[in-house]
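Structures incoming, each one as structure tokens.
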Structure I
Amino acid sequence: MILDNGRSSVLGTKMQDMLRCIRCGACMNHCPVYGAIGGHAYGWVYPGPIGAVLTPQLIGVEEAGNLPNASTFCGRCESVCPVRIPLPALMRHWREREFERHLTPRAVRHGLALWSYVARRPLLYRRLTALANRLLALFGRAEGRYRSLPLASGWTRFRDFPAPPPGGTFHAQWARRAGRPRR
């Protein structure tokens, strides 16, 4: 008997493209998420975009659903893959399975609904981000980082969160450089 880690069960499915991976690491080298968080945060053998596709296949989306959800879907991984694995599409597959099974925690669903509400209202978004920027700067600029933050413990458990740089939000800086008044 040959041990194949469940790979034969992937043949003939939507996920079979991942079997072409030659473990070159190109997807990891170009992934902005992997570059920001590193490999240990993936918590499994396979890091990076291919890990976000392969790990849910091996241990189940119930255990590894956070990995495909970390993707920005920028497509860099697919564009540099020498064997053209459609990694964003495969990660989207796992997100859909997680959604269908209602595996996303209630707090995350409500948080995304709140984010969606705020993001669709530019003035509200700018005001809230300006307020958050001021509060974060007030409490963290002295050290330049935070060791822990409410609602960001998943991030700060493994690394420090940088304090915002002086100058305000991106929108405020952009308006100043363009010579436009702030709203």
Structure II
Amino acid sequence: MIRDYFRLVFFAASLLVGVQIPNIIDQYEKRVDAHLTEATENLTGFQETANEFFSGNLETLIKHYQQSQDPVIRRDAESLDQIYQRTRNFQAEQAALQQSWYRVIIHLVFNRNEALFAETLRAYTYNVPLNQQAITWGVATGFTLTLICELVLMLLFQLLAPRSRPKNTASKKSFSLFR
């Protein structure tokens, strides 16, 4: 009976973790969009200069600044290049988040922007959305984690069980969360 309660509590906790996944993705996407908007805004004046003198090519403008004899302009080239690279990184991150759901998950697990993801988790607000996507993630996560837990516990009990078995094993019950 205690195992049944443990199984239910574990499944419920796993379900609640699962329903957070679409919300974490959503908040991460919004954070990427906000940073991209800010970085793009910071480039606006430089883009106008590049449009006027370098056919819109910011990289050419940056090279021009880097080759300037004026040390102030060369220093500004470093700042401009950082803003430009930051904007490109956010654009790439945004493009990665516009793919199919499984590619987004793979990206977030293996290739995410660590600083943005940490920022997202620090500011994360928990909720329990009741939409199809959250329910699907919740049930799938709950089932998967409970199944993994069940299999690990069964394996542990098999490994830790005494090697010699009594002749009458009908009275012994095997451990299983899904009995």
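List of remarks:
- Identity of the structure behind -26500 (criterion: helix-only ellipticity at 222 nm (-39500 (n - 2.57) for each DSSP H run of 4 or more, over all residues; to 500), calculated), options I, II: II
- When FRET efficiency 1/(1 + (r/R0)^6) of positions 71 and 103 (r between Cβ atoms, R0 = 25 Å, to 0.05) is computed for each of I, II, the largest belongs to: I
- Comparison of I, II by Kirkwood radius over Cα pairs in Å - largest value held by: II
- Relative contact order in percent (Cα under 8 Å, 6 or more apart) from the coordinates reads 40; which among I, II: II
- Among candidates I, II, the computation of distance in nm of label points 7 Å out along Cα→Cβ at positions 15 and 95 that gave 4.1 used structure II.
- Highest-scoring label, criterion being distance in nm of label points 7 Å out along Cα→Cβ at positions 127 and 159, among I, II: II
Since every read-out is calculated from the coordinates, none of them should be taken as a lab result. Everything numeric here is computed off the predicted structure, so don't read it as measured data. Cβ atoms are built from the backbone, for glycine too; each structure is taken alone.
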